[in-house]
Structure P
Amino acid sequence: MPNFPPFTLTPPPPAAAPPGEKLPLAAVALGLLALLVATADADASRARLSLGLALVLLSGGALAWAWLAFGRTEAGWHPHDLWRRASTSRGAVAWVTGIAFTGFYVVLYWFPWLLENLIRALDPFSQNLRHRAADQWFLYGTFYTLAVLVLGGRALWKYRFSRYHLARTASVMFFQLGISFLLPGLLLALQQPEYYFNYFWPLKYDYLFPGTVAQLLHGGGLGVFMVFWGVVMSFLATPVLTYFYGKRWYCAWVCGCGGLAETAGDAYRHLADKSRAAWRWEVRLVYPILGLIVLLTALLWVGASGAVPALGVVTGPLGQFYGFAIGSVFSGVVGVGFYPLLGSRVWCRFGCPMAAYLGLLQKHFSRFRISTNGGQCISCGNCSNVCEMGIDVKQYAQRGEPIVRAACVGCGLCATACPRGVLNLENGPHEGRLAASAFIHADSLRIL
């Protein structure tokens, strides 16, 4: 009898690489090597040269690769074979990248002395901007801002066909560079409190703590304005803006966490878990975290009033727990370190109290929705694949149901990726926002 080979499915071909990508990738590799040299060199002058070379090579290599991948092709939406690349499909490269990111955050938070040479290399820059020596957080802010700017350039190449995404990317780049990095440094140079005007309670939870408020109020007129700004933005402007535009005005246009997710994390957005189990964990985690910070803030104010002096025994450990478990481990180590494995919005989806606060407003009191035209949906799944918040958009589109989800950050990629124009981001009237679009049932069709 003839010996037939066993039946097997042919594996998909490897993802096509942009022609000429070896040179920019070599530049990135050399940049990482130069960064390691700067980290190990105790001589500040040599470390400064190595760090400068590293940043030039890393930035130039990343931008050159982005141009090769997106700049030379026809403008428009392309899947870019993300599920066939080891770097974006939880392959070996993704695991190495995730371990490197996680390791950096662990060192930054708990072993900053290992970064001392890099920190000292940034002293001249810090002195010019802030009139003080660099520290671990200035190093982190520099790296963070550079990542948003460089990979924001990548996003501008990739989404150059969409005015919405160009404006959104430019917005997060502006807020990160101007409001989150340069402005706080200039405030320090002017002997004023360091303040981040694009972060509010409950995300920047300590801004409304009694101790922080008292410190700002003693800083003069600018400190009083900072307290006023924090209160107004948290309790007045945020609900009003969310009513008109949904949470996208902040999460997709202003927030630094969202800015990093939309730029550095863009290549990992498809990794968000779309399962119902993931949604249950989302609800179990993000709303209790919001409740915890509300409780902590209230307890601190009650304690500061002197009504219950014994509250200090509770608020101290509770504040330390929140700062360590949520502020450090969740938002940094897991939130960014796990980009290549769990997607770019792990923190925003499961841990961010600001996202939970905005999500409740968006779901129940906002005009924002994503409308769907079910009669046009071809079930390609592009919309679900690009949703970084783990929403199975296709299930809504197939039924013609509007998407009014607390998790949605309004990034608009689902509408961009749809080949049929089924999805549309709307700020319509609140009345009727849950109504489905007209759907043509199969029984209504007559085949001639």
Structure Q
Amino acid sequence: MIGISADFDPVHLGHVDLIGKARELSDETGKEVVIYLNKGYSANHAPFFASFEARSRMALEAGADRIVPIEGLHHRLTMAYTVPIRIAMMIQDGVTDYVDAAEVNPAKIKNYARGFIKRGIFSGIPRNLPNRNVIRWYAVNEFLYQRFNRKMEFHFIPEGKVNGEKISGRELRREILENNLQIPRSVAKVLPESTVTILEEEIEQGNIPGTRNTEVLLKRLNTSSRHYLLNIAHLNAEAVEHIVQGRWYQAENQVWASLRQAGYGPVLSRLALSAVEEDVTRREVYELLKGYEKDGIIPPDQTMDRVIERAWFVSSMGKEGLTSSEAHKKFLEGARTRDKPEYSFDAGLHLRSFELSALEEGMKAHLYVDKRGNLACELKTKEGKVKSPLKLPGKMATYLRLLVDSQIIPLQAQLVKRKRGWRIKLTVG
């Protein structure tokens, strides 16, 4: 099979060129052209403008033989994780040739990729590199050769352009929306006729544009506790704090403003909103990725144990006088601690005497970061809520905070009775 992985939202002339290249290969080899089409959420974690059914029709009209849906990934995982999973799916399905568009010389893409492969880096590819995602695809394809003993052959074509400007699906969608869902001439000229026809049908039927379930999204953000929000994947402590401070939300753009204040860029904001909308927990993401790790699909630098190990290393380097960024750099260069990360440890509590009688061994403790930035927990007793900051040595407090801010590592906590009194037992992963 000859594969293309895409959103196609909508199919434009650049996509037609991709399918045309795949058809050339098909004519030479007799293989079918298969589009692995993202469903549910786009590769950039947003709801689609056009439905999966409409985009499938567009792709088939443009010359594809078959459509395979890819779903369940893009509201749960960053692109660093979805790419290995998508490539593995294609290889296992029997795709032998992969077609993609690139702005730079294919030889340069392969050269960049070899450098990252040599260093074992598949997630930290610099943002300023041209065609960064194509480099990632090529590198991961090479990595998965170790797992499957086969890989896809890459075929690159120039990116689709009109008058020297790259065709942007985002801009096409924006123009249609700004033109009151009428397709302006500037958009129609970069779309095949079949796409224009399908879009007009979808608009007439009220299927365009696709949107978020803002009622569910805003209700969760307006009413959920700090510990509930911190348990949602892709929200760190600072994001939760700004979300709580920004309440009461009446529109999605107000949430975007809060996430910007927390340092979230557009891609991570879309992923975080999708995770909230679909109620995606850290536990769900963690177990999903552990399953793919077991299948040998996740590169070593992206495994859950490596994320935990990095947090442990950075917290350990504090006593050496290194900043977090300096320690992170050393970790990427291969530095490690002699001791292994702790996956279970105790934290102390600040309890008032009248609260003690309500406590019971084994109570679940809900972790959160309070408005002052302190790690804390909440216990729900029969008599009400007991809230307390956690008492931890400096290294362990830093370690726990880094895990909290990992956005995907789940943390469990429960009340335990020790010889010296009540403690919170924390379990990582």
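Every number here is computed from the coordinates shown, using simple stated rules; none is lab data. Small disclaimer: the values here were computed from a predicted structure and weren't measured. Cβ atoms are built from the backbone, for glycine too; each structure is taken alone.
The greatest value of Rg/Rh (Cα atoms, Kirkwood Rh), for residues 90-201 alone among structures P, Q is that of Q. Calculated for structures P, Q, mean projected area of the Cα convex hull in nm², for residues 258-409 alone is largest in Q. In this comparison of P, Q, the computed figure 24.8 for mean count of other Cβ atoms within 10 Å over residues 250-257 is attributed to P. Comparing distance in nm of label points 7 Å out along Cα→Cβ at positions 154 and 338 across structures P, Q, the highest value is found for Q.
Looking at structures P, Q, which one was helix-only ellipticity at 222 nm (-39500 (n - 2.57) for each DSSP H run of 4 or more, over all residues; to 500) calculated from, given that it came out as -16000? For helix-only ellipticity at 222 nm (-39500 (n - 2.57) for each DSSP H run of 4 or more, over all residues; to 500), the value -16000 is produced by structure P.
Using mean projected area of the Cα convex hull in nm², for residues 98-137 alone as the calculated read-out, with 2.9 as its value, let me know the right label among P, Q. Checking each candidate, the match is P.
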